[in-house]
Structure 1
């Protein structure tokens, strides 16, 4: 595969996550009202998706080490497309939750596969640069997702926002089927044996480099997910924006994240992995703290939230490519398993955050602002301490 094709494939595989979460966010309040469901139940359409996404990677990773990335990607994308059809046609909220859970499990194959492919083809630092290019593509998809979801919801209804995911899944499946070539240098015939799995997972979980970078990627994603899980209710219900206006707010956040991935590629050649995330930690802490203080001061406006949050998202565009590539870096022979564990930890944190958000949406902005502020403190602390001590990627 040419480098350009690799980046396109990575963009679609990584982009499946934001399009699945972001595109339907503008429709979430209308969807909730349409089914006559409580907000806490509506949150399950997001949190169960992410829990299934995280847990499924524990299976997809070893399967891809055993059989290769290509068959796992084909199976996962086919299941995702079928589950998307089920979501669009769901007649009740519980049925929608079931289909979103299946969708999340299938989505795990794509994102896990993308991280593993990067490790198959590149060294950790080169992989971070390639990953940042793939995440630039992710950023473009994220930029388009929320505005498109808002427009579809306003013009045609919330079901069409869910139906758009069918098109994305089918297009990604077609590209992988027609153009993707296997990247695993050597399949591991023992990858699925229980003893081998246990030994592999223990080795990964004991590795300080993996734990350090996974902690950073998990904290950074938890801060993002705090915003995702609460923002539609805060901006639409509390601040009074329309679904289309909210989509434009999400577009602006995704665009700043896209700029962050470009910043990542500028920082890495000059400062390396550890120092790049330390620099980004300054932006994270500054944005999160300003966001929290403005909310405590009683400033209730979209700009009082978004301007500080842009700093957080700019840094997120540095933290995620570096952390995801470096976490898997020490395990070239078990990239699938390491990628799966990294993704699993991210999604467990998201599931916990989603449950917390569902009980804190009380007609104020504080669930969003205090949550992001908390995670910004965690991110900066990790970037300036553990990453500097244990963050040098070394092969196991």
Structure 2
């Protein structure tokens, strides 16, 4: 049996290793699509901060880890998938034949269609190669414009500031991290960043990038004066990496459509991670979560189902985000934005940058968002995942949302 996994991020690596555990005799090929060993994008900020070297970004730190497990690594990209022939066409023109295929190609960075976005000194911060280029040019005293204050942008904020740059952030939305924070939390995070010396422009957008006299670049804004910059980083979003599948028979929507086994419409083809439009535990919708915990969970479940013929049902992943922005920890779990007919409990301390918002549906906790609260936040996952009926603890949490641990212990 030949298993091929396309994509060597956390989901693909976990899948390949689990397949090996379940099938000692299998032939396993893991297609990386790049020259570097499999690495984690989540480690790139630490590389930019110089807390780690490039080796520190690698998912497995033993150089011969995959060889020891009998997993063959391939550097080429996949240019075409021929599902009728069970064949992959690689970028060098060679072909590979599979018995079962897992697509774990993750996401790719997107850029707005504006003039100058492909100029020199403009980079995404999505790959290790991007990080190398940024590290060379983000030097002390340089001026840097960061396009986007979403999850990706906020992950690298601290790394950039620690490099001694003068940083301006331009965000189209009316607040920072709008996909995991409401107006109160997003506004509080903006104030925190500004207190650390970062200029934040919300409800603003870059309309073009051009060459300048004093600096390499001039960043032209819709509502404000132009900015001079030595470097521009585009962190405006990502999308599922499915372009190479457009001529295949695999059904696509926002990503690859899968069932409860992470199986596509093609019987021997599966998908996992940021490319898979999987089940969301909270609302039972099918969506892209694009977070590492979901990618790892997908990889494990897909591996089991590929080897054991769909023996493991995926009941859905909880959407959760944890973000450290220059020392201020923020989180969101489940349906943090609330549900129709639901109730909420809010605790706000603007002076100390602390915010806690619990969302309820009937007697159940369905979501949470927080800023500056780290104690006992982890138990929220258990309360949501377990669909715990809170009883009297619903009213107690409505009165004091900090009593999460007490509510958890009382109901386990």
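Tabulated data for the structure shown
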item: Per distance in nm of label points 7 Å out along Cα→Cβ at positions 128 and 328, the highest-valued of structures 1, 2; result: 2
item: Parent structure of the calculated result 19.6, 60, given that Rg and Dmax of the Cα atoms in Å, for residues 160-351 alone is the read-out and 1, 2 the choices; result: 1
item: Parent structure of the calculated result 15.5, given that mean count of other Cβ atoms within 10 Å over residues 280-287 is the read-out and 1, 2 the choices; result: 2
item: Label whose coordinates, when helix-only ellipticity at 222 nm (-39500 (n - 2.57) for each DSSP H run of 4 or more, over all residues; to 500) is calculated, return -6500 (choices 1, 2); result: 2
item: Of the structures 1, 2, the one that 0.10 was derived from, the read-out being FRET efficiency 1/(1 + (r/R0)^6) of positions 32 and 360 (r between Cβ atoms, R0 = 30 Å, to 0.05); result: 2
item: FRET efficiency 1/(1 + (r/R0)^6) of positions 8 and 40 (r between Cβ atoms, R0 = 25 Å, to 0.05) - structure with the largest value, from 1, 2; result: 2
item: Which entry (1, 2) yields the derived value 24.6 for mean count of other Cβ atoms within 10 Å over residues 24-31; result: 1
item: Winner on distance in nm of label points 7 Å out along Cα→Cβ at positions 96 and 288 once structures 1, 2 are ranked, highest first; result: 1
item: Origin of the value 0.25, where FRET efficiency 1/(1 + (r/R0)^6) of positions 88 and 296 (r between Cβ atoms, R0 = 35 Å, to 0.05) was derived from one of 1, 2; result: 1
item: Answer label among 1, 2 for the case where distance in nm of label points 7 Å out along Cα→Cβ at positions 192 and 224, calculated from the coordinates, equals 3.1; result: 1
item: Comparison of 1, 2 - label where volume of the Cα convex hull per residue in Å³ is highest; result: 2
item: Of the structures 1, 2, the one that 16.9, 53 was derived from, the read-out being Rg and Dmax of the Cα atoms in Å, for residues 264-367 alone; result: 1
item: If relative contact order in percent (Cα under 8 Å, 6 or more apart) is computed and equals 28, the structure in 1, 2; result: 1
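Read the figures in this text as sums done on the coordinates, not as results from a lab. The structure displayed is predicted, hence computed values, not measured ones. Cβ atoms are built from the backbone, for glycine too; each structure is taken alone.
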